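Throughout, read-outs are computed from the coordinates displayed, never taken from laboratory work. The structure displayed is predicted, hence computed values, not measured ones. Cβ atoms are built from the backbone, for glycine too; each structure is taken alone.
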Structure 1
Amino acid sequence: MATETLRVLVAQGLQAMRAGGQVAMKATADIENDARNPELVSALQIGNQSSEQWTSRIQAALAEAGGAPDEGNPILEAHYQVSQKIRQSAPDDTSRDLGIIASGQLALHYWISAFGTMHSYASAIGMKQVEESMQASLEEARQGDQHMTQIAQKILRASA
């Protein structure tokens, strides 16, 4: 594959990620307001700080890749809608918190995949700064996922 063709693909992927970040920011306040477990609330706040860093990295990477037209991110829009339904239909705080974690981990897996893919593609065409930024974000997303698993396990043990 030609370097320029792959660079365009990187730009398109980064643009989708930027649009997804905008969806995530929109969802954040709703989700934080619905969470009841203090450890979960704290993790969500930390996740928001990570998201801000990711947004900055994605924006810089997108500039390096030459930009791409904004086409939104229907995947994360749909995920946000499902997350809202899960939270609204939860019969109690514990179920709602576990639903928040499940939805959050699905979103984190999207980001893990996206950061990993962009890292690989950027590496293949020598975009070192993009490669490094995506690797850093990938590691943060993995850590966030592990943290959410630990919180879910604590909630489950406490409710047993």
Structure 2
Amino acid sequence: MIIEAAAWDDADVQRLTTDQQAEVRARYGGKDEPGRHPSAADVAVVLLARDDDGTPLGCGALRALGDGAAEVKRMYVVPPARGRGVSKAVLAALEDAARARGWGVLRLETGPLQPEAVGLYRGAGYGPIAAFGAYVGDPDGAGSLYFEKRLTDT
């Protein structure tokens, strides 16, 4: 597996993020995600995981939040590649990219109907927090779960 930087508007990234959103909407009865949707204008890091033959396996992105923090966005692994460690590798690479940019905290929003995501984040050391940023007061985010991980001791 290869993890490489990509542009938000890369065709493979857009296909994967579209598939991710379709899967999330299906789990939540068509409900759209809470908060502000990521865009090329506000996503600072996009990583794409590929198989040795170049087949896209998964992706993840980071959006700067200010004050040394960033938000994990659009974590997704294609169904045939699940259980192979792709999500763990992408998340670890996102954490490395955050550290390289001086971001010491990563935050994210997920939902209770995504137990795989919750397990991934908890297993990687993310702990529950209150809603943050654009999620505060967003009625669509009332049932969401929020997590944070400090990447540095300071």
- Query: Which structure, out of 1, 2, was relative contact order in percent (Cα under 8 Å, 6 or more apart) derived from, given a value of 31?
  - Reply: 1
- Message: Quick check on the output: -8500 is helix-only ellipticity at 222 nm (-39500 (n - 2.57) for each DSSP H run of 4 or more, over all residues; to 500), derived from one of 1, 2. Which one produced it?
- Response: 2
- Which structure, out of 1, 2, was FRET efficiency 1/(1 + (r/R0)^6) of positions 3 and 131 (r between Cβ atoms, R0 = 30 Å, to 0.05) calculated from, if the result is 0.50? 2
- Out of 1, 2, which structure matches 0.60 when FRET efficiency 1/(1 + (r/R0)^6) of positions 35 and 59 (r between Cβ atoms, R0 = 30 Å, to 0.05) is calculated? 1
- Message: Quick check on the output: 12.9 is mean count of other Cβ atoms within 10 Å over residues 67-74, derived from one of 1, 2. Which one produced it?
- Response: 1
- Message: Using distance in nm of label points 7 Å out along Cα→Cβ at positions 11 and 75 for the comparison, can you identify which of 1, 2 gives the largest number?
- Response: 2
- Task: For structures 1, 2, calculate percent of Cα pairs over 21 Å apart and state which one comes out highest.
- Result: 1
